[in-house]
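The structures considered in this document are given below.
Nothing in this text is a laboratory measurement; each read-out follows from the coordinates by a stated rule. Note that the coordinates shown come from a computational prediction; the quantities given were computed from them, not determined experimentally. Cβ atoms are built from the backbone, for glycine too; each structure is taken alone.
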Structure 1
Amino acid sequence: MTAGFSLHPSIDPERLAACYAKDRRVQIAPFLIEEDAARLAAHLSGRADWRHVLNSGDRVLEFAASELDALTAEQRDRLDGAVHAAARDGFQYRFDSIRVPDQAGEREALGDPLAAFAAFLSSAQLLALLERITGTRGLGFADAQATRYTPGDFLTAHDDDVPGKNRLAAYVLGLTPRWRTEWGGLLLFHGATGGVAEGYVPGFNTLSLFAVPQAHSVSLVTPFAGHPRLSVTGWLRAGRP
């Protein structure tokens, strides 16, 4: 396995727990020591095995970069039209992803920084800290995937509450070194009566942590965004993989 990860020494669990108890969400910044965050970001930026994922109703569709490149202009326009039509009034997403297996042995066998970070989040020390911050008991492991949002990518409103998944909290580790608010890609929390209750601008080495269920979305990344929105995302779950 590649070298492990270390938390930033400035983390104050009591202060973070008070914020989380108030709003059912909190941001931890910085989360990792700087060199660890930079190493993980560089690893993700250099990966060539990203898959473009989107949904068609309950079905998940995945495309390799070569498959997208092989589409004709007409086929791409039809795909975009179908995605946009579904997003207008329903749940729809599109972004790039690299999934991490849930099993500890499979993560160990991969031996890369992304798998190592997933193992780090699932360690007893980290789960104990996250239980302390969220006031939640019974965290068993953290699942994980890397996500990359490029212009045109988005995630419409949902609350992450899927029967049988045992999701207690969601997390997003932002690994974007510089991001302007007007580039889009904001993590938006929706109010009980509509509108936006709060929005998080993508940042670097910032862990956004929020309770499940909680309505949220990721706004459309604009055509003029300067670079991809990189992160590692997943859920803190009860039970074992």
Structure 2
Amino acid sequence: MVSKGFHEPVEKPKRFYKEVTVEPEGAGFAVKLDGRTVRTPKGGKLVLPTRALADLVAGEWAAQAEVIELADMHATRLANTALEALPAAREATVQSVAQYAGSDLLCYFADQPAALADRQVERWEPVLARAEAEIAGAFVRASGIVHREQPTETLARVRALAGGLDDFRLTGLAFGAALFGSAILAIGLLRGWFSGEQAFELSRLDEAYQEEKWGVDAEAAERTAKLADEARLLERWFRALEAA
């Protein structure tokens, strides 16, 4: 008798191909395995809008060893989302970005200790000022964790910004907002204000401060390293979309 909650381990697919290539297909560039275009989970073709983005996805497939580690193929996952999930969920995705802006990490400064609050002001205020200038909307700052409403006009401008993006950029923006807990940092990375690593560092000033005081837990450090990899990947995603 199988006990409740028991799950058979999921067997990872074995690598079944030798060569990974990128070739023009239609209006984009297809990732091919031994000459056959990769299929998305719903059966569509994995065709990307720029050669650089296709190369980024192809690099993940080429890097696989005996088994395919799908969980580590972040660019492939973003591509599948942009191609299959995003078109039917654009409004919900745009709204999710606006929701992150409505409670944006960068608007909540520590009330104590003073050293952390000073660090946040020093590092976050220039980003907030640039966001306000480029979005043409004000962000309300708060001290502590009590929620403060953001201006309706500002959130409307964030929605308009997100809604004006193509599916691939919007997918990246929504991913970044969730990764950083900040629509502002995601917008900044999209627009090239800073690198993915810098955006990630800005998103975890509090955690970094606590680590300086109390040390680093090995399990937490492993998780942080994985999230940092995702932030660096997101930078490559956005820059690849800009490439001709």
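The table below lists the values:
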quantity	calculated
Per Cα Rg over 2.2 N^0.38 Å, the highest-valued of structures 1, 2	2
For percent of Cα pairs over 15 Å apart, for residues 63-126 alone computed as 67, the structure of 1, 2 it came from	1
helix-only ellipticity at 222 nm (-39500 (n - 2.57) for each DSSP H run of 4 or more, over all residues; to 500) from the coordinates reads -9000; which among 1, 2	1
Origin of the value 3.3, where distance in nm of label points 7 Å out along Cα→Cβ at positions 39 and 95 was derived from one of 1, 2	2
Relative contact order in percent (Cα under 8 Å, 6 or more apart) - highest-scoring structure of 1, 2	1
Computed 3.8 for distance in nm of label points 7 Å out along Cα→Cβ at positions 103 and 135 - originating structure among 1, 2	1
Of the structures 1, 2, the one that 1.9 was derived from, the read-out being distance in nm of label points 7 Å out along Cα→Cβ at positions 47 and 79	1
